[in-house]
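For reference, the structures are reproduced in the following blocks.
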Structure I
Amino acid sequence: PTGPLHRGSLVAAMASYLDARAHHGRWLLRIEDIDAARSVAGADQTILQALTMLGMAWDGDVTWQSQRKPLYEATFTQLESDIYACGCSRREIADSRIGVATDGAAVYPGTCRTGLTAGKAARAWRVRVPSTHDSDECIRFHDRWLGEITQYLASEVGDFVLKRADGFWAYQLVVVADDADQGITDIVRGADLLDSTPRQIYLQHLLQLPTPRYLHVPVVVNERGEKLSKQTGALALDLQQPLRELEWAARFLGLRMASANSIAHFWERATAAWGERFGN
C-alpha cells in the first residue's frame, strides 16, 4: 500500500466484494506489501479503517505478503528446473528490439537461456516460457467481464522475472503462491492487471495448481486518461460521505439500482444487482 483508498481502488474492491457476497463466498483481504521500498508505513491500517467505514467486512484474518516469504521461497524451489539466472540490464533488453509487450515492457530475447555470459553476475532469475515454435505457447482463458483472452507468451512477453538479485520477489510468483495457499476460486480485479494473468496461469500450469476464474473490471482514469493512483494525483475517498462514494463506484461499474438510504441498504441492493449480472 502506498496511500489511502481512492475511487480507482474502491471500484476494484467493490467488484471483488460484491462477487464474493453474490456467490455466498468468502472475501479475503490480502495486503500486497511485498515491495517494501514502495510501501508507506501505516497505509495498510488506513485502508483497513476505510473499508470498515464503507461497510466492507472481510472474512478471516488479514494476510500480509511481507510475512509470507517462506512460502514464496518454497514455490520458487518447486520451479527450479524451469528457472535460470539472467544478467541482462533493462537497457540491453530494450536494445535487442525483439518486441514490445502490451504493458509497454520490452520482450525478453532469451539472451541468458543457455547460461550467463562470462563475467556477468545474475541480476534476476527468469522462468522459461515455450518457444514460438511450440503449439502450446498460447495461453487462453475466459474473462467474465471481457470474454475470451489470448496471449502468446514467447512473442508478447518472453521469459519473465520471478526474483531479482536483491531478493525482491516478482508479483507474478507471489500472487500465484498466495492464491493457491488461500484456496482462491475467483479473482476480481482491475483491467490494468489483465496482461499479467496469462503469466500467472502459466505458472499455475507448471506448479500443477488449479486456475481460478478471472474477472477484470474497467480502470478509473483521470482527465488525462491516466489510471488513478497516488502518482497521478488521485484524491483520497471522502469518508465523511461514504454512501456517496459507494454509489459513484456502483454507477461506474454499470450497476442499475435505486438510491439507498444507508450503507447496509446499499450493499443489499448492490449485491442483488451484481448477482443479476454475474450470478453464474
Structure II
Amino acid sequence: MIKQLETFLFIDSSVIRRLTLLLIILTWGIIDLATGYEYSFAVFYLIPVSIAAWYDNKYIVIATVILSALTWLYADYGAGHHYSNPIIPFWNACVRLVFFSTVAFLLLRIKRNLNDMTLMAMKDSLTSLNNTRALNLEYQILKKRNPKKEQTLAVGIIDLDGFKAVNDTYGHSKGDAVLIEFAQVLQQATRHSDVVARLGGDEFVVILHDTDLSGIEDYAKRLRERFGLSGLKQQFGVDFSMGIHIYNKLPENMDEATHQADVLMYQSKAQGKSQTTIQKPL
C-alpha cells in the first residue's frame, strides 16, 4: 500500500509530484502561521525539499528550496514576529535557505552514488551490457506488465563460433576486444526497447518483445548484416550461432525462457555453425 502510494504521488506523474510538493509546502506554511512564531516548524520544510531532491530534477529542487524559505519567512512575518533589526528576518531566511540547500545537495549526491552503484551492479564489467542480474529483473518487469494477457516474446541465445581460437592465437586481450566489438554489434542491431545481455564467456542473450515472426526474422537478418560489416569474421575468423524461441505465454522465470533457445542454438551449431534456428510456439 505504501509502495503504491509512493508510486502514485512521486513516480508515475511529474505533475502530481510537483502539485504534492506545493501542497506540502503550503500546508506547513499554514500550520507555521497558525501556531505563531514561538513554535519552530523550519525542519518540517525539509520534507518537500527531500522529496524534490530524491524524485525530481535539480531545477525543481532549487525552486522547492527557495519556495520553502520564502514560505517560512511569510509565516514568520504573518505571525507577528517583531525583530530589533529589520534585516534579521531576512538573515534567518537566508540561513534556512542554506540549510535546505545543504540537505538537498547531500541527498542529490547520495542518490547519484546509489544510481552509480546500481548501474555497476547491473552491468557486465567488460562489455557494459546487462548482466544476468539485470536480465532477470528485466524479464520479471516484462512478465508483470501484462500478467494475464498473452504476449509475443522471443528469447535468443547467441554463442560465438571460433572464439576459443582467438584467445589461443591472439591472447585474451584480443579475445576481450572481440567480445566488446560483438556486444556493440548486438546493441546496434537491437531496438532500444528490447533487452541485450551477456550471460558469460562468449554467450549472449536477447529478449525481443512486441514483435512477430516476420520481425524476428528481420532482426536475425539485420544482426547478420551488422556482424558482416564489423569485420570480426575477416580479421579473427569468428562467427556466431543463434537460437531463437518465440513464446506466446511467458515461462515462469528466465532460466525456463532461455532453455529452449539454448537447445536451438546448439542445433544451429550441429548444422554447421554460423546458423540461426527459430522455433515458433506450438
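Read the figures in this text as sums done on the coordinates, not as results from a lab. As the structure is a computational prediction, the values presented were derived from the model and not from experiment. Cβ atoms are built from the backbone, for glycine too; each structure is taken alone.
Of the structures I, II, report the one carrying the highest value of distance in nm of label points 7 Å out along Cα→Cβ at positions 35 and 155.
Numbers: I: 3.0; II: 5.5.
That would be structure II.
To test your reading of the models, identify which of I, II gives 2.7 for distance in nm of label points 7 Å out along Cα→Cβ at positions 203 and 235 when calculated.
Details: I: 3.7; II: 2.7.
So the calculation was done on II.
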Comparing I, II on relative contact order in percent (Cα under 8 Å, 6 or more apart), the highest sits with I
For 0.9 (distance in nm of label points 7 Å out along Cα→Cβ at positions 139 and 211, calculated) the corresponding structure among I, II
I
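Work out distance in nm of label points 7 Å out along Cα→Cβ at positions 27 and 107 for each of structures I, II, then name the structure with the largest result.
Details: I: 4.0; II: 1.5.
Once distance in nm of label points 7 Å out along Cα→Cβ at positions 27 and 107 is worked out for each structure, I has the highest.
Comparing distance in nm of label points 7 Å out along Cα→Cβ at positions 19 and 75 across structures I, II, which is largest?
II
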Taking 20, 18, 13 as the value of semi-axes √(5λ) of the Cα gyration tensor in Å, for residues 123-218 alone derived from one of the structures shown (I, II), identify that structure.
I
Computed 47 for percent of Cα pairs over 33 Å apart - originating structure among I, II:
II
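If helix-only ellipticity at 222 nm (-39500 (n - 2.57) for each DSSP H run of 4 or more, over all residues; to 500) is calculated from each of I, II, which structure is the one that comes out at -20500? Mind dumping the intermediate values first?
Details: I: -10000; II: -20500.
Attributed to the structure labelled II.
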